[in-house]
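Coordinate-derived values only; no laboratory data. This is a predicted model, so every value here is computed, not measured. Cβ atoms are built from the backbone, for glycine too; each structure is taken alone.
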Structure P
């Protein structure tokens, strides 16, 4: 594989704690392992962080209701200086905010090939915040943005099909992988379970993600409460933070709200639980689904995104029909009454087939194809001028 110089532009990256930031970190590691030279242009991290590749930091603004996230500001001059120094062969734009838009405009001016990523399930997010009226405007803007790039990469086939139906062009699937060395059943921790106040025989339901409206958190709580009718000693642990946490923590003192956890500690949380419940209807993928499977947990989720792609219902957990809340709630009770350990073992076996190195190799195929397409178009344009 030819070594390439790739500039990646994003408004979220570690130490931010979200699926886009974390998956991008793994993807960049995979690219570097394959000999790629990577430059990262990102919003300035707000906590301690040591870069592992060349990083260029831009100013960011806090997003309302999401104080732990930022949106980049237009940074044309910073981008120009960074690219003049780095001389990228291709630009990969991960987020479509003002920073990403600045990158696209400058790349067009410099005639640099561009690939883009799509990670926002906008059509469902808007309904959770009473913003349905801006759905069409947002969709139109996103379509114009992505159709100006050489190709749009999405993490799941259903998102690709949705975008194609909305006249998005050149859409391809780049799935996420999972780190099976970090997330694994051997990370199960007896002392952590003691902190939760559960014995060896008790079952623990686990949710990992933002504690926010768009994650459909009340459904996880409803499912837990119904499960307690047949299994009074079952517990629910919720890992993450967000605007709904204070009110839910006050209303449900029996639920363990553990806050944000990362790295080895997060791996211990996953492996120390018994069943993963993920009620979100807004995911384009849902990396935590694979992390749960790698940790040996059966997954209960709606039949969409990563769960649709990798979870076989009855083999690695149970999937509920999308938007069927009762089916989701029933699935929790069914799994708890079944062979939880066997489902978890099978989920782990499935996760072991998914690696970030394979995802990185696939991205390189997309990059090479876009470079060939772009260079071919450039040569055709030169022949026309001659």
Structure Q
């Protein structure tokens, strides 16, 4: 920005509150429309800076004011302020062309009954014919040829398909076991990477992929909502960019050669508060009521549903803010993953969660809450590990582990 440019105006619909934390007053900024979905907390003194986001003051005028009233390095302050403008703009707190474009896209998305594919073109082809060839190649990478009619739940990875064979083989083993089974609903529990408005976040939107539109069972979701003693959380924004639901949907569409599969997409939010409290999610009434009601209504409405947890396991290394390279810890990570795998095979959600509590989730298990939820809802009698592997993200000096399982009642 040059000195003659006006400092953008802080959006007039942003909520501005003074909150106390530890005896100190802070400024809380947040957006009730959720276009800016990250609340911001600043020291109370920051109000003197925010007043210049008025759409009238230029950078040059601000520099003069600072020079007259600031005892520190003026140029350093101005560099900080320009960086602040850029950050607030990217977070959609300012009235700029960037914000208006994001706002218009947001409104169009919220008004649409369709959640368009976010990952096609990057994780898999956008063209239907090319997508068919792509997934045919993925699902051919398994020695499992026969379906198992007893499967009522699976755990599958959601790691990006583009990492190659290591992921493809683990994906293929799980989906190959169900390819000839006639399910009448797919309940998909995905890790929520971008939103945590509740423990369980639903959507009414249908999912579009290169294979067509998969129908979300809106009638079932409304019925479920009617039977809960609290409001069911519909968080369309959390679903918008989330791949953990999209990946199972596109795999199922390819597998059954049908766009119109019936899905119940559920993003599962963070359970980390229970780790810090050294307690189990089952101690939370909201979680137990929802999971119990969901299970009862699913089996009342469908003769043969399939539950899917779309998850990954450990995330370790520089990319994930660890002070070491991921591959330095690969044996340690595998040993811990084996403890989780045993609990999953034993269909023991509490034992699984307790293993994570013991280490305070130091390995950052991305599928923690969906796996716990699937085991708690389905309560299968037997679990079988199908595949396990890891991705050596050497560029970022990190590793991600993942696995697939099948379960029967």
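Descriptive notes on the structure:
- Among P, Q, structure where log10 I(q)/I(0) by the Debye sum over Cα atoms at q = 0.09, 0.12, 0.14 Å⁻¹ as derived comes to -0.64, -1.03, -1.28: Q
- Identity of the structure behind 2.3 (criterion: distance in nm of label points 7 Å out along Cα→Cβ at positions 293 and 309, calculated), options P, Q: Q
- When volume of the Cα convex hull per residue in Å³, for residues 117-276 alone is computed for each of P, Q, the largest belongs to: P
- For 0.05 (FRET efficiency 1/(1 + (r/R0)^6) of positions 69 and 285 (r between Cβ atoms, R0 = 35 Å, to 0.05), calculated) the corresponding structure among P, Q: Q
- At a computed -14000 (helix-only ellipticity at 222 nm (-39500 (n - 2.57) for each DSSP H run of 4 or more, over all residues; to 500)), which of P, Q: P
- Largest in percent of Cα pairs over 16 Å apart, for residues 61-172 alone among the labelled structures P, Q is structure Q.
- If distance in nm of label points 7 Å out along Cα→Cβ at positions 77 and 197 is computed and equals 5.7, the structure in P, Q: P
- Highest-scoring label, criterion being mean count of other Cβ atoms within 10 Å over residues 5-12, among P, Q: P
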